[in-house]
Structure formats: C-alpha cells, structure tokens
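What follows is a set of structures to go through.
Read-outs throughout are calculated quantities, based only on the coordinates presented, and are distinct from any laboratory measurement. On a predicted model such as this, the values are computed, not experimentally measured, just so you know. Cβ atoms are built from the backbone, for glycine too; each structure is taken alone.
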Structure P
Amino acid sequence: MIVAHTPADFAAALRAEYGPEARPALVPTMGALHRGHRELMKWARRRDRPLVVSIFVNPLQFGPHEDLDRYPRSLEADLALCEAEGVAAVYNPDVDTMYPNGTPRVLVDPGPLGTVLEGRSRPGHFAGVLTVVAKLFHAVRPAAAYFGEKDYQQLVLITAMARDLDFGTDIVPCPTVREQDGLALSSRNQYLSTVDRKRAQELSRALFAGAAQGYRGADAVLAAAREQLSEVDVDYLELTDPDLGPVPERGAARLLVAARVGSTRLIDNVPIAVGEE
C-alpha cells in the first residue's frame, strides 16, 4: 500500500504503480476510522479503480471552541485498517503541506446553503469543508469520491461544488451505517459516556418515529420526532426536500437532527416520503 504525504509524492507513486492516466476512487476521511469508513471503502471497491483514502484532520472546518485539539487521531490503526480493506494508496498530508501559507486567503464559498442547519450553528464550517475537499480533488484527481449520508448537508454541498465547478468527479452517496441500537456511526461517538450513549439513541429513535408518520404530512412527522427528544439538547430538527429546500407537500424529503449529548454534538438524518402511504 502506498502511503504519501505530499501531492507530488502521491502523484508520482500512483503513476508508477497504475500508469499516468490513473483516475482512482477516493474516500476522504479525517482518520479515526471505523466500520462506517469500511463500508465506504467497500462501496468504492465496486468500481474497477485503485482505491485511495485520504486522512487529514482539517483545521479549517473547526470553530474556535470546537474539538480540533482532542479530535481522535489513530494513524497507525487507520493504516492497518486501510491495508486490510485493499486500499491502494493513502494520502496523508500534514497541515503545513495542505496549507503552506497558513490559513488560505481564498476559500470555497458554500453560498446560502452553507448558512442553514449546520452552517447556522457552525459559521465558516462548510467553507472549510469545501476548500479542503477541493484541494484533495486537485491532489488525487479522483474519478469518483464516496461520502456517507450521515453528513447529509456536507454531501449536498460537495455534490453541488463538484458539479458547478466542473471537477469531473462523480460524488457517490453511501447509506448511513448504524450500530445495533440505531446510533449512527461517528468518530465522535467515542467521546460519549455510558449514560450519554444511551441518551444519544434518542436521535435515531426520533428520526425513525418521524419517518413512520410521513404519510400524515410534515407536521405529524415533526411532532412524532419531537416526542422522542427529551434527554438531549436539541440544536435543530428540520424537515426539508432532498436538496435541503422547502419540504414538499408530497414526495421525497429529508428529516435532519442535531443535538448535544453531554459535551458531544451529534448529527443524524433519514430519508422519508411525505404524504405517501
């Protein structure tokens, strides 16, 4: 397995192994890899392309009072997982390589969609996300990139960026992977105490309770979901269309929630059908 730390080293190693025209499949990550990342890798391996995983904890997407310093880092274990999953190459730049001039003066603007939901609670977050993903796409030149639906707003914005800025990269959404108790897999789950872990199950229970009421319309969906959220500090619970616009009277929609459980902020979402049996 190739492990490269600079764009030049990565490109040279990939060309040497797979030829000058190689266009890999990419799974971008911030490390602390878990079963959800394994599933992304499995999805990506379905295409006959070398699989690349990037590992980079991106400071641009963390706010001043967020968990950048304590975000879990486990590079040795992450590399072992990647090798076990048949990853062809890992791109693992450091901060100085990714941002050699310090914080970039030019960022990718997410537009109005970057100011709602997560963007309302985390100003600047999506400019940081889109900027680092754009830089990863330039370094790796992937034919396709795989993102989990758990970070749904991120997925929508990256899809729009790849389309609107002509990256030539297919953005492939992959279903959220859950624990047996329904909790969506996240690297931040390891912050949860035993008590908070049980409280965190309210998020998925709320989403599934709301989805079960989809045939009754938007108000019933939100009411059923709110009834399940009693022991977490809810940031938002919103029902939108699949592009995060106004919810339709009938058809496909997305139910999204964010809440703080103890000191840990978690997000989750599910697709639902509104006004349909």
Structure Q
Amino acid sequence: MIIDFRVRLPIAEQFPNIDPNDLSFVPHYMSHYLDLYKTGLEIKLGVNELIEAMDKNGINMSVIQAEWEFGDYKHLNEAVYRLVQQYPDKFFGFCTVHPEHSVDMAKEAREWIGKGMKGVNLQPWAYRMEAHDRRLYPLYEVCNELNVPVTIHTGVNWSLTHSMLYGKPINLDVIACDFPSLKIIASHGGWPWVNEMVAVAWKHKNVYIETGAVSPKYIARPGTGWETFIQYGNSILKEQILYASEWPLLPFERVVAEAEAMPLKDEVKRAYLYENAKRLLGL
C-alpha cells in the first residue's frame, strides 16, 4: 500500500491547449528548473498517464498539490479540484494561495476546504516570503480550525533569483510554537539543513517531513547530508515521515523501487509509504 503525498498537476490538465514547443508560460525565475528537471515539463502528460503510472507502480492514491509557480493560482485550484471530483478513489487535492494576488487567503482556503480539498500548499520561496510571515497566520488559523494540513516548501530551491533562505526549516519552528496543533508538512525534507529539520520535527510532533523531489537512493547514501533523517526516521520520528515523488520530476518506477530499498525497519517503511499519510488525510 502506497500513498504518494506529492504529485504535480499535469501541465496538460492546467493548459490543455498549450503548444508543446512554446515554454513562454514559464516565468524567468523558474528558468533554471528547466535545465535541472526537464522531465517536469512533459507537456504531453495528462491525468490518464498519471493514473496508468500509479497503477503500474502500486500507488493506491496520490495527493495532487496545486503548486503556484506559474499561471493563475485560481485556475490551478480549479484544475486540481476537477481531477479530484473525477477520480475520488485516486486523488486527494491540496489547494494553493498567493499572498500578492489573493484578496483574502484564509477565506479562499476555507472555501476550497469546504468543497473537499484536504489541505493547503505553500511555496514561500516563490513569494519571497518566510513561512512564519504574519500575513500567513490567518491562513494557518483556518487550517488549524478545520484540522487540515499545510504543506510548506522547505529546503533548497533552484531558482537563480530567489534565495534559499526562505526555505530554512527553523521557520517552521516559529509556526509550530504559535500553532501547536496545526499539521505542518515540510515538503522536500529541508535539505541541506536536514539536522535542523530533524530537530524541529523532534521538538514538535505536529511537524512532518516529506521527501518529494528527492531520490531515495541519495537519502539512503552516506555523505549526502541525509544521515540524521535515516537515523531518527527509523526511531523517534517514525510517525512523522512521508513518502512522496513529485511526479513527473521523478518517475514512480524509480522512486518506489528506491524507497522500498531504503534502510528502514519494515514497520517504519510501512508508516513512511502509507500509514502516516493515511492518518494525516483522515482515512
């Protein structure tokens, strides 16, 4: 049993009439991502290809995260919601907001959650905003009240114009101190500040570490900076770690095989791949 906690909305679902040879919709600050993750812009991939890949690799359900990087965030939410409605046995949806473009982020989140979205996804680095910025606190209050998780990009970003400092894990410590019951999910595991990330999760049982867009074979390899994740994920943090791929940046067949080969105890591996996500999503 596997729940993938982070897959990207297929571009074909967001922009159904896009020219495959025209990438002008990608903003300049994301240009370096094109060099590093060319597979992430597979414009031909749609929901049918996503479901086929899930079934082929034993993934029972996936969380589609509306991830604001380009395009209209409202359109992103609508596209994610449409897929969740069409395939309720395959997908959960997380909506997104944008501090500069939203009139009332808390109100928008409440409306989408009322429609059935399971959480909210934030990309503070893309907004040039720290995750503990007080402008986001009304949004956190709504998520806390409605008992839904908020996923927050934590760790490195690859933009050449936006600082990594917006992704420091210590920012989540501030939020968790102010919202001790809010379910906070650190997307991408916090690398290169993994020790800091582990310390925050050890301190706060409401903070979870998700490993999307990171190849599990590197997480398992000594010398890559992930050693404390393996050490403490195998023990005191075993209920706070979440498997994710970030499909299509990393294909399911690669990530699943590498995740199953990770040096985790059998019961921890089950929690990592399925049980922790099941509990967080209220299944």
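Identify which of structures P, Q gives the largest calculated value of distance in nm of label points 7 Å out along Cα→Cβ at positions 183 and 263.
Q
Computing Rg/Rh (Cα atoms, Kirkwood Rh) for each of P, Q, which one ends up highest?
P
Can you say which of P, Q returns 1.5 when distance in nm of label points 7 Å out along Cα→Cβ at positions 63 and 103 is computed?
Answer by label: P.
If mean count of other Cβ atoms within 10 Å over residues 7-14 comes out at 16.9 when worked out from the coordinates, which of P, Q was used?
Matching structure: P.
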